[in-house]
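Next come the structures, one after another.
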Structure I
Amino acid sequence: MIELSEMSRAELQAWVIGLLAEMFELDAAELTAESNLYADLDIDSIDAVDLAVKLKQLTGKRLQPEVFKTIRTIGDVVDALSGVTEPAL
């Protein structure tokens, strides 16, 4: 299982990009934090659910549905994953 709390933001972004490239047969070199999952990467809603399931399998962390609905870019995925590692106040 991936330990998100031990990763820097840059490492987390690189990991997310690698995962997206592998899952959706994308060129990792073309992916940036600003890449839009839907417009740029042609990921549909079924793919997005697959991504959420894969992230939970790999990290043991579940993205809350309200957070998941706001994700549009790779940077948003990184932000969401960073958020699940922070302890609730």
Structure II
Amino acid sequence: MKRLEIYVSGVVQGVGFRYFTKRVAKELGLKGYVMNLPDGRVYINVEGDEGRLEKFLSAIKEGPPMAIVKGVEVKEGKADGEFKDFTIRYG
């Protein structure tokens, strides 16, 4: 099990990116959350096995139809099982 912290830049707010992220994460059985950042990026904190996380990253780099993903920064860490589901956080 692994944890990824992902920062996605481009046209990723106001285009359904968080809902897309949640759907993909749930389909892959991943846990964590996604949220918009004040600087226009989207932040994702996600845990799961390496194969599923690779599929997740591929989908995120593509994004939903209205998104334009320009950058994806990934930081790897060790999963600690703190998440029970995958949610959208507002804040």
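Which structure, out of I, II, was helix-only ellipticity at 222 nm (-39500 (n - 2.57) for each DSSP H run of 4 or more, over all residues; to 500) derived from, given a value of -16500?
Details: I: -16500; II: -8500.
Going label by label, the one that fits is I.
Here Cα extents along the principal axes in Å has been calculated and equals 36, 25, 21, so which of I, II was it run on?
On the way: I: 36, 25, 21; II: 30, 26, 22.
Structure I accounts for this read-out.
On distance in nm of label points 7 Å out along Cα→Cβ at positions 8 and 64, which of the structures labelled I, II is highest?
Going through I, II one by one, distance in nm of label points 7 Å out along Cα→Cβ at positions 8 and 64 is largest in I.
Between structures I, II, where is relative contact order in percent (Cα under 8 Å, 6 or more apart) highest?
Details: I: 40; II: 47.
Sorting by relative contact order in percent (Cα under 8 Å, 6 or more apart) in descending order puts II first.
Coordinate-derived values only; no laboratory data. Keep in mind the model is a prediction, meaning the values are calculated, not measured. Cβ atoms are built from the backbone, for glycine too; each structure is taken alone.
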